[in-house]
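We did not get these values from a lab; they are worked out from the coordinates using the rules stated. Just so it is clear, the structure is predicted and the values come from calculations on it, not from any experiment. Cβ atoms are built from the backbone, for glycine too; each structure is taken alone.
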Structure 1
Amino acid sequence: MTDNTEGAVRPRRSFIFSPGLRPDMFPKALASGTDIVCVELEDGIAPKDKAAAREGGLALFAEPQADDGVERIVRINCLRTEFGIADVQAVLATDTPPPALMLPKVMTPDEIVWLDDLLTERGHDTRLHVIIETNQGLEAAYDIAHASPRIDALFFGGVDMAAELRCKNAWEPLLYARSRVAHAAASVGIDAIDVPYLDLDDLDGMAREATLARDLGFSGKGSIHPKQIPVLNGVFTPDEAAVAHARRILKAFADADTGLVVVDGKLIEKPVLREMSRIIAIAERVSA
C-alpha cells in the first residue's frame, strides 16, 4: 500500500457532472464556478448510448485544456463491468487521456492496482478519484485509499450506500459510513468529497449538510445544479478568521520550535500544522 503525500493541495469544494453525450455542455459546466467538472459516462448514460458517450466524452480532451483552475475528470463505468472495461480500453488507446478518472463502485484495492498498472505501462499520468458507495467498498476503504499514489480523493456515494445499507438517505443514518470515508481519506492525506444534496430547492438544508460534512473532515460536496455551487464554495472556503488563526499557529511554531504552543489561549500541538498549511493553501488558491 502507498501513502499519497505528493498530491498538490487544490480546492475541491464543489463538483458538477457534464453528460458525455452532450459535449456542447462541457464549456458551460467549466464556466459554472465549480472546482471540478466530471464528464459522465456512468449512471447518467443509458446502455444503448454508452459507446457514443465514451467517444464524445474522451474526444473533449483531444485539444489542449485551458489553464482555468478547473479540475477535469471523467467518470467511467464500474471496472468490473463490460462498459467499464471498454472505457479503460478507450483511455489506454488515446494519446490524450483525461487528466483524471472517477471510479464508481470500487470494492477492493486490487481494482485500483490493476488500473494503475495499466496506466503506468501506457505512460499515462492520469489521476484517480474513487467513489466509496458499497458495503464491500466501505469495509475496504482504508486499503483502497492506500492502493495507489494516483488517488487524489475519495468520494462518498451516499445514494447507493443508503440503498445497500437499507437505510434512509439522511445525515444521521449515513454518519458512520461518511466517517469511515473521511477517516480513510485522512489516513493517506487525500481529499474526501461528499455526495450531492438532492433537494434542489432547499439551499439552506444543503448548506447545513455541507457544514456538517466540512466539520467531519470533507473538503467539498457535489452539486446537481449550478445554483448550488456558490453555496458549496462558500461553505468549504476557509474564512478570514480561519486563515488568520492558521497563520498565527504556523508563526507560533516557527518562533517557538517546540511541539506545543499556546495560541489564542488554547494549547496547540504540532500535528495540526499540516491542516493549518492546507487551510492557507486553499485560501490562497481560491483568491488567486
Structure 2
Amino acid sequence: MNTQNLNQPHRRYNALTGDWILVSPHRTQRPWQGQQEKSAGDERPEYDPGCYLCPGNTRAGGASNPDYTAPFVFTNDYAAVLPDGSALGFEGNDLFRAEGVKGTCRVICFSPKHNLTLPEMPVDSIRAVIDVWAEETTELGKTHRWVQVFENKGSVMGCSNPHPHGQIWATDSLPNEPAKEEAAQKAYHDAHGSVLLLDYLAMELERKERIVEQNEHWVALVPFWAVWPFETLLLPRRHVLRLPDLTDDERNAQADILKRLLTRYDNLFEC
C-alpha cells in the first residue's frame, strides 16, 4: 500500500462495516478556540454514603446493595430496554416503520471502592471483571441474540455516577454496527477463505505504525479507518468468537493490556 499521499484529504475504507471515512489530515493544523473539557480534579472518598452504587447503600429504584467485595451485577433500575418488550409496530408503510424491542439491561460495579477507575484496580481484580463479563455473556446469550458490555466514562459521555461501573445490554435484535460488521466479515471470508481481523492484524503488526500496546495474546491499535480521536481497537492474536471462549491465559493477558491501555486514557483525559 502506497501511503505517500495519505497526508492529503482522502477517504478510507472501513473493512468491518463497508463505510467510507473522510480523512482531512491538514485540518489538524487549524487554530482552536472552541470549548475544552477540564478535569474535575476532585478527590473522591473510598466510600460515599450518598452514592447509590456503593456497598450497603440504597439504589435509585429503592433496592439496597449488598456489602459486596467483588464485581456486583444488578438489573438496571432505569433500563433502556425491557424484558416484556412492546407491541409497538407500524405495518404497510415503507416511510414510517417501527417495531418493539425486548432486552435486558444490567449494571456491573467493577469495585466496591468509590474512588477507583478500572485501570487503577489490580490486574487480578480486572480479571475478575472479565470473568463476570464472560459469565453474563453466556447467561444472557442463551435467550438474546446480542449481548454487549461497555462503559460510558465521565459526565461528558453521559455517565450519571463516578463510581466505577459499566453496562451489560442484551437485546433480541442485532444493532446496526454489529450487523454490518457480521456481514462484512462473512463476505470477506467467503471471498478470501480467511479471517478479516486476523489478516488485518497481521498487516498492522508488519507496518508497526498504529500499535499502541501489545502482549502475548492481545494487540491494541488505532484502526486505519478510525473516526474518533484516540479511537483504539483491541484484538486477540487468534480467532476468538465470544468472550466466554477466551482461555485462562488470554483473560489474564486481557486484564493486563486493558490496565495499560486504559491507564493511557486516564492520563490523557486527566480522570
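helix-only ellipticity at 222 nm (-39500 (n - 2.57) for each DSSP H run of 4 or more, over all residues; to 500) was computed and gave -8500; which structure, 1, 2, did it come from?
Working: 1: -13000; 2: -8500.
Answer by label: 2.
Given a value of 30, 47, 20, 2 for P(r) over Cα pairs in 10 Å bins from 0, in percent, for residues 132-171 alone, calculated from one of 1, 2, which structure does it belong to? Walk me through the numbers on the way to the answer.
Numbers: 1: 30, 47, 20, 2; 2: 30, 40, 27, 3.
That value comes from structure 1.
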Consider the structures 1, 2: one of them gives 59, 53, 46 for Cα extents along the principal axes in Å as calculated from the coordinates. Say which.
2
Structures 1, 2, by mean count of other Cβ atoms within 10 Å over residues 180-187: label with the highest value:
1
